[in-house]
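A.B. asks: Okay, got some structures for you below.
What follows is calculated from the coordinates using simple rules that are stated; it is not laboratory data. Since the model is a prediction, treat every value here as computed from it, not as a measurement. Cβ atoms are built from the backbone, for glycine too; each structure is taken alone.
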Structure P
């Protein structure tokens, strides 16, 4: 059983452009009937430390994203 129902990928020249594209894509993404991780990824894209590339393996724990 594979619970993945879709995958969203963006491509851009810079990290900043990719994050901006991903934010827009996530805001426009619609999946109904099941819970998704879209809200988590939206919060992640808005997090300044993530946007700056300033994170470690403890990032999620430290930021409580």
Structure Q
């Protein structure tokens, strides 16, 4: 994001007024990173639960 006066900011193109990452600068980089990590870990936890249920079913069937 360029540091310019409001009138100049008005004339800048959209690409120069935001950062090129998710949430476009409305959220800090660390917050975006934490949110991505949290989403990944939640998905991994769902997979682990599914695998454990499948293993329990396998043990129960024997």
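A.B. asks: Ranked by distance in nm of label points 7 Å out along Cα→Cβ at positions 4 and 52, which of P, Q sits at the highest value?
C.D. replies: Details: P: 3.2; Q: 5.4.
For this comparison of distance in nm of label points 7 Å out along Cα→Cβ at positions 4 and 52, the top structure is Q.
A.B. asks: Next question. Given a value of 22.4, 74 for Rg and Dmax of the Cα atoms in Å, calculated from one of P, Q, which structure does it belong to?
C.D. replies: Working: P: 13.0, 36; Q: 22.4, 74.
It traces back to Q.
A.B. asks: Where does the value -21500 come from, among P, Q, when helix-only ellipticity at 222 nm (-39500 (n - 2.57) for each DSSP H run of 4 or more, over all residues; to 500) is the thing being computed?
C.D. replies: Details: P: -14000; Q: -21500.
This value belongs to structure Q.
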